[in-house]
Structure I
Amino acid sequence: MDADTVRRSTALLTDRYELTMLQAALRSGAAHRRSVFEVFTRRLPDGRRYGVLAGVGRVLDAVEDFRFTTPQLDWLADQNVVDEPTLRFLADYRFSGDIHGYPEGEVYFPGSPLLTVEGSFAEAVILETLILSILNHDSAIAAAASRMTSAAGGRPCIEMGARRTHEDAAVSAARAAYVAGFGATSDLAAGFTHGIPTTGTAAHAFTLLHDSERDAFTAQIDSMGRGTTLLVDTYDLNEAVRTAVEVAGTGLGAVRIDSGDLTLLAHRVRRQLDELGATGTRIIVTSDLDEYAIAALAAAPVDGYGVGTSLVTGSGEPTCAMVYKLVARATGPDGPLVPVAKRSAGAKSSVGGRKWAARQPDAEGVAATEVVGTGPVPAELEPHLLHVPLIRDGKVVGREPLSAARDRHLRVRDALPLSATQLSKGEPVLPIELRLGS
């Protein structure tokens, strides 16, 4: 097996109990029963009105790369994780089932059947941890990003969180943020991997390196041109803005403010730029922004936002509490599917059966109800079905450009009731109507 395959294998990105369940099911003879697993969440983060599904494209790649390498199998044997028959099964493992679900960028609510994985119990159960790891992380970032881009009111948002999270998580966070409307990232790996536009010019260190702020600005403009963005809060802000326009001329692209009272300073800088004739120079603000800070700047003369820590940590909600539950299984090797469900006290129960989902609009075309059901789909809901095929007979059929997911998200968010974009705490903006058929 070549080095690239070893590097890309996702097979050990799982919990041990997935493989021990597999071993026991192989011994009992139940491992090859046809099974249906469902990804859903029982709740949204406290007070949020909707969730955003992100990471679907990464799930497709990860399932495609889910195969055990010889070194991995040797390690499992050395550690006595599973027995020899299970190792033989894993050596030949390829997912050959079906996956369908909400497309990337869709919004969702508690109980929405986001992803349906169908195959034998053996091949579907061991995907649980990997699928949840991707969707819980990416959807948390996308939900925060959607709130931020909504609060920005059309002003561009730039993802700048690479230094505030794990290096691999930074790349997937930038991808999720782009799905939810961010326009660019500072992370070059995200640009290289996912085709996201990249941006960035200079930090305070560049100014401090030079003998004067004028020297630093001159060097940057000589290298990057007058359209660059100059960081103007290293020393005295007013003097820096004056120097920036003197060096670059009135065609200076932008200035960035990274500290202080951003609303007050943005007004001062805008007035100063206009007085100096730099009426087209934009103002970019950074400095620990989140959706609330962005909303507070709505009336300020700000042209763009750079967001880091809050974005890559889900703005206080770093996971979506998604779960992966068995909802149907065959009664035998060739038996029919029957619903199964977890029954427990509290909020951890589940609803059995393979499900469909549709979003019903009102007369004005605004989303009104999320309908989730089992059995036949009512004819009036067929045009509004949400699930799309993603993997069929083990082959990926639902891969799409990232821009398609981004366009979808902005479109479906705009179709939600206006209360969806309120930052104040509230109930999910759409109710779930459950229709259990035969």
Structure II
Amino acid sequence: MISDEEIKEEVTELLSKLIRIDTTNPPGNETPAAELLYDYLSSEGYEPEILEYVKGRGNLITSLKGEGKTRLMLLSHLDVVPADPRKWRVHPFSGEVRDGFIWGRGAHDCKGLAACEAVAMAILKREGFKPKGEVIFAATADEERGALAGARWLVEAHPEKVRVDYMINEGGGLVLPIKGKNHYFVQVAEKGVFWIKLRTRGRSAHSSMPKAGVNALMKMVEVLHKLGLYKPPSVPTKEVKEFLRRIVGEFESVEEAIARLEREGPWLAEGVRTNMMITMVPTMIKAGIKENVIPDECETVVDCRLPADFGLDYLKDQLRKALGSLEDVEIEVIGADPGTSSPYDTIFFRKIEESVSKFDPGAVCVPSTSNGGTDSRFFRAKFGTIAYGFRVTKLDVPLDEFRRMVHGVDERISQENLVYRTKMLVDIVKRVMG
């Protein structure tokens, strides 16, 4: 039986090495990180393979096979978002170990999970575990930029390798003490992501004679003002209602439940409200060709997030309501990934609850919704996979700091968390596949 200290040393070394491989996306260049995992898992007796969408964009896959047809995947991704070394206390690609933490871009999102899952696979192999089916480990490319070179491609190009019944991925796993009990968030749903380009048109002229032209940029200012004022309706999904019920108990109205939740933590209530909202956030704007030319065209990209039960038609309707009487605003869809969800009244969810009870007696698992997207959506949509986000993380820094550092500055994770997560992954696999 491998000791906690051995797990700590092994997962720390692997994560530190992964962080030192710069997989900032763009451009990604995940293959060197995939090769590191390839070498590690090969040394444990696995036969991994690296599948590249194009050269340098590697996805690693390997599996532990037994008798039976059930397939469970441990999923993570190897690309990371950019990091500015000037703003960090340590270099973001140093993988430095300091005061019980591993520092660097990807420590949480998502190389920390990749390292834990890889070590969990190694432990299962060493212990001679024979699954009733197949346990697959996949570390993919390009999650941060739409997964065209990663999971989105894999489910289409290699369905026989990645078709699974169950999945553990990123997106949940935060452990929060509420009312004297630890609550483990299990992500069962994620909002849809739609990118909309709004376009206004005008007429060019010399900027010294503004009346001679029609300024498309000024027209866009009015569009953005309207968007900022619009309050879209809230839509309490079944997942949100169950989340509230498991934390605050029975309630008569969602607003009453959220008010009770707010007493436990304002940010929790804020998160639930966001889960229920359509959000329409302008993120990019483009106009003009020269300092002294009135722009005849202006484009704004709007990042829109919708609850899983709603799609593009509903979004367009809300956009039109937001814009009101404004005319001559062109709406172009440039990206569309509808929201997805998995049922939580499942054997799989109950096995996770059993594991949590073993490690943390009295704790509660709550089905949660992610406002951001993960690779789980491709597997849910293509195969009907029951996919849960369960990147178990006990708070090892203040909550406000934790919320800022993922995709932010000074990202880090404690060695204690890595050990805890790895042990729980091993236990869940054994419960589901044993």
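Any read-out appearing in this document is the output of simple, stated calculations on the displayed coordinates, not a laboratory observation. On a predicted model such as this, the values are computed, not experimentally measured, just so you know. Cβ atoms are built from the backbone, for glycine too; each structure is taken alone.
Quick notes on this structure:
- Among I, II, which structure scores highest (criterion: distance in nm of label points 7 Å out along Cα→Cβ at positions 96 and 416): I
- Across the set I, II, FRET efficiency 1/(1 + (r/R0)^6) of positions 88 and 424 (r between Cβ atoms, R0 = 30 Å, to 0.05) reaches its highest value in structure II.
- At a computed 1.01 (Rg/Rh (Cα atoms, Kirkwood Rh)), which of I, II: II
- When distance in nm of label points 7 Å out along Cα→Cβ at positions 16 and 408 is computed for each of I, II, the largest belongs to: I
- Structure responsible for 0.75, with FRET efficiency 1/(1 + (r/R0)^6) of positions 8 and 40 (r between Cβ atoms, R0 = 35 Å, to 0.05) calculated and labels I, II on offer: I
- When FRET efficiency 1/(1 + (r/R0)^6) of positions 72 and 184 (r between Cβ atoms, R0 = 41 Å, to 0.05) is computed for each of I, II, the largest belongs to: II
- Identity of the structure behind 0.15 (criterion: FRET efficiency 1/(1 + (r/R0)^6) of positions 64 and 200 (r between Cβ atoms, R0 = 41 Å, to 0.05), calculated), options I, II: II
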